[in-house]
Structure I
Amino acid sequence: MDIKQLRALLVIAETGSVSRAAEILNIVQPAVSRQLRLLEEDLGTTLFSRGRRGMELTDSGQLLVEHARRALRELDQAKAEISPEPGVVTGIVTIGLLPSTSDLLAAPLITALKQQHPKLTVRISVGYAGYLQKWLENGEVDVALLYDPKPSSLLEVEPLLNEALYLVGLPDAGLSQNCPVPLQDLEKRALILPSQPHGLRLLLDHACAVAGVQLSIVAETNAMSIQKNLVSNGLGFTVLPSVAIFEDVAHGRLCAAPITAPDLQRKIVLALPITRRSSIAVRCAVSELRRQIKALVSQNCWPGAKWLAA
C-alpha cells in the first residue's frame with residue numbers, strides 16, 4: 001500500500017469512475033486500474049462494486065476511504081508546515097463553521113488570515129454542530145464552532161458568546177425585535193424546525209418540556225435555507241438565532257422577535273481536539289477566529305449576541 005494507491009482510491013470514490021479519476025490524476029486509465037488492483041490484492045478484499053451510478057464503495061472500501069482521507073490529510077499538512085523560511089506560517093488549516101455563522105465569518109476570516117499569512121492554506125467546512133463535532137474528533141477539521149456540546153474527553157472547549165433565539169415569520173406577522181414573545185406563545189404557531197438531534201431543536205425541546213409548552217410542528221428540515229424558504233411561502237414560523245436572519249429582517253423579507261419567559265439562548269463555543277497537537281497554523285487561525293467574532297459582537301454586527309470569553 002502506498003500514497004499513489006490511496007490517492008487513486010479517494011479520487012475514484014469521489015468521481016465514481018476510473019476514467020474520470022485518470023483525468024484528474026493526469027495519468028492513463030490502465031495505471032489507475034492497476035493501482036486499485038494492487039491495493040485490493042494487498043488487502044485481500046474488493047473495495048468497489050459496479051453499480052448503476054458507476055464505481056460504488058463496498059463496506060471495506062468505505063472504511064479504507066475514511067482512514068485514507070485522514071492519513072493523506074495529515075501527510076499534506078506535515079509537508080506544508082515544513083517551511084524553509086523561518087518565521088513564515090505555512091500549512092493547511094480546516095475551520096468548521098455552523099451554517100448560521102458561515103456567511104458572517106468566512107470572508108473576513110479568510111481575508112485576514114491571507115493578509116497576515118499569505119502562504120497559509122485555509123479551508124472552510126460548514127456543517128451542523130453534531131457533524132462538526134464528529135469531524136473534529138476524527139481529524140477532518142482542526143477547529144470548529146459548536147453549540148455548547150456535552151462534555152467530551154476528546155475536546156477542549158472555550159465559551160465565546162450567547163445569542164438570542166428568535167421566532168421568525170412573514171413580514172406581516174406582527175413580530176418586532178423590540179417586543180419579545182413568551183415561549184408559551186409558540187403553542188399557537190405552526191412551526192418549521194430542524195429535526196433531532198440538531199442542537200437548536202434539543203435546546204428548544206428542553207425549554208418547552210420544562211415550561212410545559214406543546215409545540216405544533218408542521219415540517220422538519222436540517223437546512224436553514226429551507227426553514228426560511230418555507231416561512232417565506234407562508235407555511236408557518238420557525239426559530240433561528242439572530243445571526244441567521246438579521247439581513248432578511250433588515251430587507252423586509254422576514255420579521256422576528258426574541259423569545260423570552262424564559263429567555264431562549266444558545267451558547268457558541270470554540271472547540272479543539274485534545275488528541276492532536278495544534279500546529280502553528282491552527283493556533284494562528286484560532287486566534288484570528290476568536291478576534292473576528294469578538295469584533296463582530298463589539299461592533300453590534302452580531303445582533304443579540306453577548307461576548308463571554310475572557
Structure II
Amino acid sequence: MHRVTELFEQQRPRLLSLAYQMLGEIQAAEDIVQEAWFRWDKTNTSEIDSPRAWLSSIVTRLSIDQLRSARHRRETYTGPWLPEPIIEVADGPSKALELAQQCELALLWSMERLQAEERAAFLLRQVFDVDYVEIAKMLETNEQNCRQLVSRSKKKLAEVTPRIETSSDELEQAMQNFAEAIISGDQAQVIRLLAPDAVALADGGGLVSATLIPVQGAKRIAAVLTHLAKNNSVLDEMELTRVNGRPAFSRLVGDDGDMIFTVRQNAQGRICWIYILRNPNKLAVSRAQTSLPH
C-alpha cells in the first residue's frame with residue numbers, strides 16, 4: 001500500500017468515529033472522511049509533522065460546517081430527530097466503525113443541545129483525549145476559550161443525561177422486564193420500571209407511524225406503549241441485539257414494522273430515556289454500515 005494511503009488508513013477508524021459523534025449520522029460521517037481523504041491525497045504529506053492532528057483538524061472543521069447546515073433540517077424534521085444507530089451484526093461491525101460504536105445513543109441525542117464548537121471541543125477533549133493547545137488550533141481560538149467550551153458542554157450534558165454506569169447485563173435485564181410488562185399490558189408494572197420523569201422518543205421521520213412529540217412521564221408512557229402493544233405484534237417479533245455497543249431490541253425484516261428500541265437507566269436503575277427508531281431511511285443506512293470501506 002502506498003505510504004500516503006497507509007497513513008490515512010491508520011487514522012480512518014478514529015476519523016470516522018469523530019465525524020459520527022459530531023453528526024450522529026453514519027453516511028454523513030463517511031462523506032466527511034472521504035472529503036478528508038481527497039484533501040490529504042492532494043497535500044504534500046511530507047511537510048505534515050503529525051498526520052493524526054492534521055486529519056483530525058480537517059474532519060473537525062468539516063463536521064462543524066456540516067453540523068451547522070444540518071441544524072435547520074433537524075429543526076424542521078417531522079417529529080423527534082434521533083441519531084442513527086450502529087447495529088452490531090453477526091460478522092461484527094466494520095473496523096472503521098469500531099470506535100464510533102462506543103458512543104451511547106443517549107449521549108449523541110444529548111449533544112444536539114450543544115453548539116457546533118462546544119460539541120467539537122467536548123468530543124476532542126473528553127472522548128479523544130486531545131490536549132487543549134491542539135484543540136485551540138483546530139477550532140482557531142485560544143486555549144482558555146477551549147476550556148470554557150468543554151466546561152460549558154459538560155454542564156449542559158450533565159443536566160440532560162448524567163453519566164451513569166450500567167452494565168450490559170443489567171441493561172439487558174431491565175429491557176427484558178420492560179418489554180414483558182408492555183406486551184402483557186401491565187401498566188402498573190411498566191410504571192414501576194420507569195422513572196417518574198422518563199421521556200420516550202420515536203423517530204419515524206414522517207415516513208411511518210410514530211408520535212410527533214416526546215412522550216413524557218411514566219404514566220403517559222405506560223399508557224401509550226401498552227396501547228400500541230395491544231394493537232401491534234411487532235414487540236413480540238423483536239430480537240435482542242447490540243446497538244452502539246449496548247443491548248437493544250430490533251426488528252429488521254424490511255417492512256414498515258421495522259424498528260430499533262433501547263433505553264437508558266438512571267442512578268436508581270429505573271428507565272429514564274427510551275429510544276425508538278422507525279425511520280426506514282435511517283434503518284437502511286444502519287443495516288448497510290458493514291459495507292463501509294475499512
Original post:
I, II: which one has percent of Cα pairs over 23 Å apart, as calculated, at 57?
Top reply: II
Subject >> Given 0.10 for FRET efficiency 1/(1 + (r/R0)^6) of positions 37 and 277 (r between Cβ atoms, R0 = 25 Å, to 0.05), calculated: source structure among I, II >> reply: I
Subject >> Computed -14000 for helix-only ellipticity at 222 nm (-39500 (n - 2.57) for each DSSP H run of 4 or more, over all residues; to 500) - originating structure among I, II >> reply: I
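Given 32, 25, 12 as the derived value for Cα extents along the principal axes in Å, for residues 181-236 alone, which of the supplied structures I, II does it correspond to? Write down the numbers at each step before the final one.
Working: I: 30, 24, 17; II: 32, 25, 12.
The value was obtained from structure II.
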Subject >> Parent structure of the calculated result 18.4, 57, given that Rg and Dmax of the Cα atoms in Å, for residues 69-196 alone is the read-out and I, II the choices >> reply: II
Original post:
Who wins on mean count of other Cβ atoms within 10 Å over residues 21-28 among I, II, i.e. which is largest?
Top reply: II
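Throughout, read-outs are computed from the coordinates displayed, never taken from laboratory work. Quick caveat, the model's predicted, so the values are computed rather than measured. Cβ atoms are built from the backbone, for glycine too; each structure is taken alone.
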